[in-house]
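Each value in this text was obtained by applying a stated rule to the coordinates, not by laboratory testing. All of these numbers come straight from a predicted model, not from anything done at the bench. Cβ atoms are built from the backbone, for glycine too; each structure is taken alone.
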Structure I
Amino acid sequence: MKKYLLLFIITAFVMSCSKKVEVKGKITGSSPLERIEFVEASGVGTLPLINIGLDKDGNFSGSFDAPKDGMYVINYAGRQSLIYLEGGQKVNISGNGATFPNEFVVTGDAKKNNDFLTASQKFLAEYGTKVNIGALMGGDEAAFLKGMHKIEADINKNVDDLAKKNSPSKALLEWKKNDVKVTILNLLANYEMSHGPMSGNPSYKASKALKDYETQLETDKDAMVKTIPLYRQYLLVKMTPDFQKYAEANSKGKTGITTSEMFAQYLKTKKELSQTAKDYLLAFVMAQADIHPTTPAANIDKIKKIIDSDIKDATIKSDLLKMQVAITGLKIGDVAPDAALAKQDGKAYKLSENKGKPYMLFFYASWNPYISEATVPVLKEVVNFYKSKMNFVFVNVDDTKDQFIKTSNSLLKGVQGVNVYGEGGLNSDIAKKYGVYGFKLPCFVIIDKDGKIASRSFVNLGEQELVTILDKQTGLSAPKAEPNMQMQPQLQLDPSAAQQPANPQPAPTK
């Protein structure tokens, strides 16, 4: 009997600690081509945790593992909003396609928290119209500080009032209190930087009273740096002048040094910063400055070494490596991962069947807006030119096998190649191994005859670098593309840029 009781206790404990969030809902007036994504708002990699399709009536459902209880971003139709989620919750979200996700209703387990969050955001929007920040910024410091203390008190009073009414979780209330502090800190930093020029007093320096106010607000630095990207921006803005001096003094005679390398060296001199703060700040700078689709192979290796040696937090390290694969692709020269794939007739297919001949992997989905518009005509030209010397594998990542069959039959009809499906779409084995996300579709990867990665991930078939690689792998020489062939639709490949504050990192030193 005791044995079964113990098993029951263990099972209950596992269930209570579940990170799974189940979401469903309906967006009226939406398009079946639109998708909903959830992204951890406080993370460093900001890759989508799930990409959910809508049916013809706007219904959607899905589940994902929440890395932590906290703020998440909902992406829909190029628009974004915040929602507070906790592991183990069942959440229902409803709205209208014209205003979603700027406006939406949350019911289910997350209702109280998000009622509180929505009400606090509404208050801030209305309060902001009543406060003349410009006048405070241009006024004398004493008046400015008095105004800041009043703003902080007014916002905190509203937070307390809303907490009594909505009963949010303790963690959300703590986050909101810290969010208020960070808002004031950024206003203080802006005043310190801009007051001199605005007031015609270039010799202005912040007083002890302003510095003491900053210290008073920074009572829980690690919590703020972990959960609030705007606080990371604040710290980086404050560091920028000192970092510039350090970079100028330490870059003389050096070539090819990246911003991330220089910043990693600089952080080693900042004894006052915790390792937690250093990890988040360095990751932030890496994501913004040096993890890009066109990052040279040599720099990719440098970034990986910095992640391995300087980032201590295991989750941050993992998120950065995932982001690097998603943005730049797998390492050139490594063996191409095989994965579970299926043909239209249901028979299994392996990428290793191409060994002995180079091949192109083409990832696509029916809902991607770029696929039929411009990519397919160029793809046909590429296939027809190189098909005698290489293979083409078209990997569909739609939500269902039925949609894969419909899409591949209509979209790729007459294009020579192997049509296969990754079961689970963007959650499939192959999508995970090759770092394929919705923002990256369609994309192309070249594998050499020995089954090794021969290129980074491309989203544009007209790129000269891709043509050069194809020529090298096949021994053929493609005619030069007309200028308009290279004007393919370009996707925003840095998902973190959509989540992080603009221009937060120290200026590049390259």
Structure II
Amino acid sequence: MVKRLHQIELFMKHPHEVQQECFTSLIASGRETEFGEVHGFGDVNSYQQFIRNLPVQSYDSLKPWIERTRKGEQHLLWPTEVKWFAKSSGTTNDKSKLIPVTQESLEDCHFKAGKDMITLYCSNYPEHQLFTGKNLALGGSHRTDEYDNYESYQGDVSAIVIQNLPLWADLFRAPNVDIALMSEWNEKLLKIAETTKDENVVSLAGVPSWMLVVLRKVMEMTGKNLIRDVWPNLEVYFHGGVNLGPYRPQLKELLGKDINYLELYNASEGFFGIQDQKDSNELLLMLDYGIFYEFIPPGEWSSEHPKTLQLHETEIGVSYALLISTAGGLWRYAVGDTIEFTSIIPYRFRITGRTKCFINVFGEELMEGNAEKALFTTCEKTGAIINEYTAAPLFTPDKKKAQHEWAIEFSRPPADLSYFAEVLDNTLKSLNSDYEAKRYGNHILLPLKIQSVSSGVFHRWLKRKGKEGGQYKIPRLSNERKVLDEILSMQ
């Protein structure tokens, strides 16, 4: 651990040099691929030449290469064999994306990040007892695809990691692999609760919405009112994928004690950030995971040929869309997430949302980060607790005005829903000047509307879409009403 801490300190002090080394290494590997040949990687000796030769890529532009690889062709996007593909649905449409996962990306990114989160946690909490018990980790499932005597595999990135972990890792994790990789989600959650309720669980890892389901099942099976009475040595929750804010009050109620939280930024495409400070939820950008980062500034997100910046060209306080080239065979790939740097040298950041997950019908530019902060404040003021939510615009018949309509599933509803809506509206105004301007005098945006929906409706929606568990997320904000109308129709 000490050696790794020194390596982390090195890229914290010399981030640009480490990124340049990563760029050089990736280009060298890319020259040995068909994709690299097509895009002239043999002529690339600088970043400027790289962006001249290769436009920004979307999943659709890489999909033909990925599909050929899945069916057995190799050395297309990466020079070593690729047999695993991480299934990612995104948050704004129904189609699945299959992200190539190479042995290099497993070892140098996903496995390395798992070790780093433990290393950084132990460094910040030297009195920890992590190695005296087990980590309860929620994972997805995977399946085999057969093509003319060739097999490849697809599944949640969590399942791919679990399947490929070294045997010694099983000593510290629960449940066992057979249960962890079950495909039927409800049965799996039940089995996880049954097999872990008598374990000495010291840490948790997984998506908060599903972790809450497991915790409630454990309490139901044991007859306990609090998780601290089941797992008295539980000390930390490693979480990522979605903002913990809306779930934290529920966790506090169920746990019955204070534990530590360590935030992660992990995705099917790679592992990008880890909380490295004890008293701040800022994430450290992990620069030696075989990922070369680029950043698309505001105003360029929807451009066909956006301006891009290298790490040293970014500024604090600006939301950038994330662009990555990886040892998984992704090249100048737009992840769809936006981040904002809070410091440089070292580079720390916060996730601000998604490039397609916002509401902007009249220039109000309401981003997911605004929504999360506003809901957290509103719940604190009203005593409400939220399970899930989504929001979209609702236009007046003449289309000249609109209001933001929110579908919210409460685990503890506010005493007065209209007061909750008023506090949320005013908090959004305080956080977002564009929203405040469009709300002025009700001339453009009308007061927001809250629809309190029935318990479990969001999970039922995920099940209907075949998106239970794993990395699947509820789309939070959208300019279109498709998701919101589907949720409301399931009442």
Of the structures I, II, report the one carrying the highest value of mean count of other Cβ atoms within 10 Å over residues 256-263.
I
Structure responsible for 0.05, with FRET efficiency 1/(1 + (r/R0)^6) of positions 40 and 128 (r between Cβ atoms, R0 = 30 Å, to 0.05) calculated and labels I, II on offer:
II
Rg and Dmax of the Cα atoms in Å, calculated, reads 22.7, 67; among I, II the input was structure II
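Taking mean count of other Cβ atoms within 10 Å over residues 176-183 for each of I, II, which is largest?
Numbers: I: 20.1; II: 16.2.
When mean count of other Cβ atoms within 10 Å over residues 176-183 is computed for each of I, II, structure I gives the biggest number.
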Out of I, II, which has the highest value for mean count of other Cβ atoms within 10 Å over residues 144-151?
I
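helix-only ellipticity at 222 nm (-39500 (n - 2.57) for each DSSP H run of 4 or more, over all residues; to 500) computed as -10000: which structure among I, II? Numbers along the way, then the final one.
Working: I: -14500; II: -10000.
Computing helix-only ellipticity at 222 nm (-39500 (n - 2.57) for each DSSP H run of 4 or more, over all residues; to 500) on every structure in I, II gives -10000 only for II.
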Looking just at percent of Cα pairs over 15 Å apart, for residues 184-287 alone, which of the labels I, II belongs to the structure with the highest value?
I
Where is mean count of other Cβ atoms within 10 Å over residues 248-255 largest, in which of I, II?
II
Work out the source of 5.8 here, i.e. which of I, II gives that when distance in nm of label points 7 Å out along Cα→Cβ at positions 56 and 152 is computed.
I
